[in-house]
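A.B. asks: Input: structures, listed below.
Nothing in this text is a laboratory measurement; each read-out follows from the coordinates by a stated rule. These numbers come from a predicted model, not from an experiment. Cβ atoms are built from the backbone, for glycine too; each structure is taken alone.
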Structure 1
Amino acid sequence: MSTSVTLPANSNQALGIGQFAIDFLGGKLGSGPSAAVLQRTSMFHTDAVLCGASALALGTNAPTVLRNEALEYPDPNGATPFGTPVRVKPEKAIVANCAAVREWDSNGTNFGYNPSIPGHTAGEFGHNDFYSVVIAAGQQAHWDGSRALLAMVCLDEIRGRLSEVFSLKTYKIDHVVHGAIASAAVYGALMGATAEQIEHAIGMVVAHYVPWRAIRAGKQLSDSKGASAAISTEVAILSMKRAMAGFIGPKDIFRNPESLFRQFEKTNGDSPFGLVLSHSGDDFAVMGMHFKLGLYEHQSAGALQGLITLVEQNPAILEPGAIESITIKAYEPAFGIIGDPAKRDPHTRQSADHSMVYIVGTLLRKAIELRGELKGLKNDGLWKQLMLSPYDYDLPSINNKATREIMAKIQFEHGGPDYDAKYPDGIPTSMVVKDKAGKTYDSGLVMYPSGHARNTTANLKDILAHKFELLGSLALADEQREGVINRLNSLGSLTADELHDLYDFEIMEREGYDG
């Protein structure tokens with residue numbers, strides 16, 4: 001029996017996505033996702049919420065602005081922003097929560113790579129930013145946790161498979177469009193929309209609300225970069241609500257000759273791609289998504305792994321003044337995104353967390369400072385001990401003299417065709433450290449760093465438990481932290497009433513974060 005649905009290029013894929021979401025959530029397509037798929041999705045959700053709660057606790061700008069805005073739109077039948085029982089318009093709760101989740105750039109990531117199907121390796125980025133869509137619909141329609149978890153799998157499946165077949169970044173379109181399409185579909189299916197209404201909403205999203213990557217350009221980035229997913233999801237929900245109220249949007253948008261898809265990839269009338277959506281078993285897009293083990297741009301994960309491996313194998317390099325130079329080689333697009341010369345001198349958190357030399361320099365500075373505590377630690381222990389937190393990106397850290405001295409020793413080079421060919425299967429990166437005596441230490445080629453979906457050596461659950469505690473300690477009082485984390489980890493078994501109260505926890509406001 002097939003475990004997937006295929007939407008051919010010559011079909012109305014917008015309508016097909018709508019019908020898939022309805023049938024998937026209605027249990028009409030097979031046995032459903034395996035326990036492993038559900039567990040991994042639940043972990044991504046916990047990760048996302050704790051990223052968001054900690055961003056609010058430290059008073060970051062965009063999440064605070066959007067949460068305050070949400071509270072100006074009360075709706076007794078709506079949904080809740082993080083950290084309050086107050087119900088507001090669902091699209092406002094969603095824009096606030098999604099912005100908070102994305103602020104640290106520390107939650108899950110996909111690379112749009114499915115080698116089992118020819119042509120499904122477009123390599124579009126994406127992040128697990130959109131789970132608040134499901135919780136908002138669940139709170140409105142009184143769904144329980146098991147249905148919410150299934151809907152999260154569905155949302156990740158749609159956006160993840162779109163990322164495999166169409167690279168938005170190639171055409172300077174922001175990757176959040178795929179997430180907005182998936183959000184409209186799953187929100188509509190949860191709220192009782194028809195497939196035709198979902199088609200109209202998807203059409204509106206693509207025709208009216210396409211964000212360009214201009215939000216990510218410039219030497220120092222703005223709030224628009226972090227809030228891109230949130231803003232696109234807000235309009236996706238508004239589009240879905242309008243469609244359910246009778247608004248007729250553009251139909252068959254993937255085959256529309258004037259839409260972004262066919263404008264950028266010419267066809268004779270078909271969509272530029274076929275789409276394969278899983279409904280049962282283990283082969284879901286979420287299983288190929290990656291966890292970040294701290295705060296860093298995901299393109300730097302191979303370099304961080306290389307450094308941690310070298311520290312484990314050669315602790316002498318941590319002696320003060322021991323290192324003469326560091327050479328990092330990586331693939332495109334990593335080299336272009338986090339190797340931009342402008343990012344060698346970051347002045348804001350949003351730019352520092354997209355600077356290879358800053359990220360690696362900061363981790364190495366911490367390792368040197370903590371070298372006495374690192375003795376004997378293996379990979380998992382080093383990741384936990386050195387995990388980068390929001391405080392590693394505040395202004396005092398960005399301007400740390402020791403970090404800047406290390407950054408000056410780092411050379412970041414494009415590895416060339418050999419490296420490029422191995423992405424996005426892995427994150428091909430290598431690091432060579434040269435000490436003052438002229439001795440070199442080579443990490444070798446890193447393909448699947450800890451947190452990568454194809455890594456088989458790290459104890460992911462253990463490292464994530466440390467991350468959850470780290471971020472949770474920033475946002476939640478000691479007496480409630482364990483209970484909130486346990487509740488999030490138990491998403492699939494929550495009752496409808498418990499799901500309604502899932503985000504009702506007190507967020508501590510911490511003063512003095514300068515980032």
Structure 2
Amino acid sequence: MSGSNDQLHDIVVIGAGSAGAVIAARASEDPHRDVLLLEAGPDYPLLGETPYDLVNSHNNSYTAHDWRFSYQPTAAGRSQAFPRGRVTGGSSAVNTTIALRGIPEDYDGWAALGNPEWSWERVLPAFNRLERDLDYGDRPYHGDAGPISIRRYPWDELTPAHQAFLDASRELGYPDCPDANDPGSSGAGPHPMNKLGRLRISTAIGYLAPARARPNLRIQGDTLTRRLIVEGERVIAAEVERDGQIALVRGRLFVLSAGAIQSPAILLRSGIGPKDEVVRHGIEFVRDVPGVGNNLCDHPALAVVCTVKDSAIIDFDQPIVQTILRYTAPDSDQRNDLQIEQFSFTPRNGEQRAFSIAAVLEQAYGTGTLRLASADPAAAPLIEQHFLEDERDLRRLVACYKDTLAFTAQGPLAALIDDVVFPSRELPLTDESIAGLLRRFAASGFHPCGTVKMGPAEDRGACVDQLGRLHGLDGLAVADASIMPTVPRANTNLTSIMIGEMAGEWLRTRPVEYGLP
């Protein structure tokens with residue numbers, strides 16, 4: 001692959017992940033619209049030839065289809081691996097298959113920031129459209145015929161640890177929550193999960209598999225997007241690399257859906273972003289968009305690790321997660337801002353009979369940054385989360401960690417535990433000491449978003465408008481987790497799919513607003 005392809009595509013979608021695969025599938029429903037979907041990782045057109053790590057929803061795929069990024073979680077913490085899916089389906093093809101939506105306040109908050117298209121009332125139809133909820137599909141706030149199948153583990157399919165977690169939640173006074181995607185819900189219950197048996201229902205399976213037969217949709221894997229080419233006030237091409245050869249791909253509209261890490265990195269390599277950040281790498285400056293790479297949002301978390309009395313309850317072939325507790329911190333005005341999550345197993349320093357319980361801050365005020373390490377497209381960006389530097393975040397996660405420790409003190413889950421090996425029992429667990437642990441060891445929930453924030457042009461931190469169109473340039477839209485102004489109070493995969501649904505439908509039904517004939 002070298003030189004330039006003279007074919008002019010109507011829509012070029014860059015990134016075949018949780019949002020990009022959806023956008024390509026929805027936009028190509030118009031048979032008159034030529035759509036090219038580019039993916040840096042491999043593409044597996046046939047389910048029977050898909051590697052087991054992508055099929056096996058009982059655990060994440062950690063390395064085989066990964067970008068091998070790393071990040072700095074806190075000022076005192078050590079650099080850690082930051083897994084992101086590099087394959088058709090993106091992180092939806094490698095993740096834990098948690099299908100939480102977020103709560104109405106999240107999306108109404110986006111609308112209040114100048115993005116009325118993203119209010120709960122307007123995104124709910126997209127959430128319903130994407131899902132085939134096998135438990136609650138008859139409810140008005142659910143769908144029953146979408147591409148993504150969602151179910152919850154019934155009681156008799158829960159592992160002993162997860163059954164004990166729900167029993168302990170009840171004893172500790174938390175309400176039962178049979179459907180965590182009920183808009184008004186809170187409490188403890190089974191996770192909604194996009195899986196059927198062991199099969200992970202990624203966007204590659206749910207959306208792309210039935211769309212592949214369309215002659216107007218082309219999916220090209222193993223194609224790295226190096227940068228975008230701008231002529232005047234318009235993006236006219238993408239410079240891509242495949243099999244060591246560099247070429248230009250031309251299009252009328254480019255939709256950047258490479259995720260919260262790679263979308264800002266591609267923009268920066270294209271000369272689009274904060275001027276100082278662009279020019280310090282010797283990149284030709286194109287457009288000053290100060291917000292690119294800023295506003296990195298995520299969920300800081302830290303687990304309690306426990307060895308068990310009976311090692312038979314630890315089985316690495318079990319589903320790694322099945323249950324969830326969502327609740328509100330003391331004196332907080334942010335509903336469901338905390339989460340406690342049971343994990344079925346946790347290998348720790350060779351220890352094979354341990355599980356963990358994670359304390360997670362779901363609504364965070366603090367933000368981090370993403371910068372380029374160099375102009376080299378193969379170089380991983382520099383990711384700094386700056387977790388818990390906002391005292392409001394630290395205070396609430398301390399409270400959540402104490403609540404998590406309560407599960408180990410008495411009751412049904414405590415009865416399974418032999419010892420708490422982290423934090424050390426020798427550590428006096430005061431608010432101050434827990435805060436110290438969090439500053440050293442808190443890590444990402446792996447839900448990065450916000451790095452190409454959407455908002456009105458008068459917001460200096462906003463990079464795109466509410467339709468995803470880049471401020472100041474034609475021919476370019478961004479639609480993935482990077483445009484979220486704030487992180488929703490949930491795992492971000494389902495919201496990313498919803499963003500794909502919204503953008504894909506707009507491209508299909510309102511193409512003129514994107515400059516398409």
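A.B. asks: Among the shown structures 1, 2, from which was the value 7.8 of mean projected area of the Cα convex hull in nm², for residues 212-299 alone calculated?
C.D. replies: 2
A.B. asks: Let me ask something else about it. When FRET efficiency 1/(1 + (r/R0)^6) of positions 148 and 276 (r between Cβ atoms, R0 = 25 Å, to 0.05) is compared over structures 1, 2, which one is greatest?
C.D. replies: With respect to FRET efficiency 1/(1 + (r/R0)^6) of positions 148 and 276 (r between Cβ atoms, R0 = 25 Å, to 0.05), the highest-scoring structure among 1, 2 is 1.
A.B. asks: Identify the structure, out of 1, 2, from whose coordinates helix-only ellipticity at 222 nm (-39500 (n - 2.57) for each DSSP H run of 4 or more, over all residues; to 500) was calculated to give -14500.
C.D. replies: Going through each structure in turn, the value belongs to 1.
A.B. asks: Right, something else. So if we calculate distance in nm of label points 7 Å out along Cα→Cβ at positions 324 and 436 for every structure here (1, 2), which label has the highest result?
C.D. replies: 2
A.B. asks: 84 is what came out when volume of the Cα convex hull per residue in Å³, for residues 132-179 alone was calculated for one structure; which of 1, 2 is it?
C.D. replies: Only one of 1, 2 returns 84 for volume of the Cα convex hull per residue in Å³, for residues 132-179 alone, namely 2.
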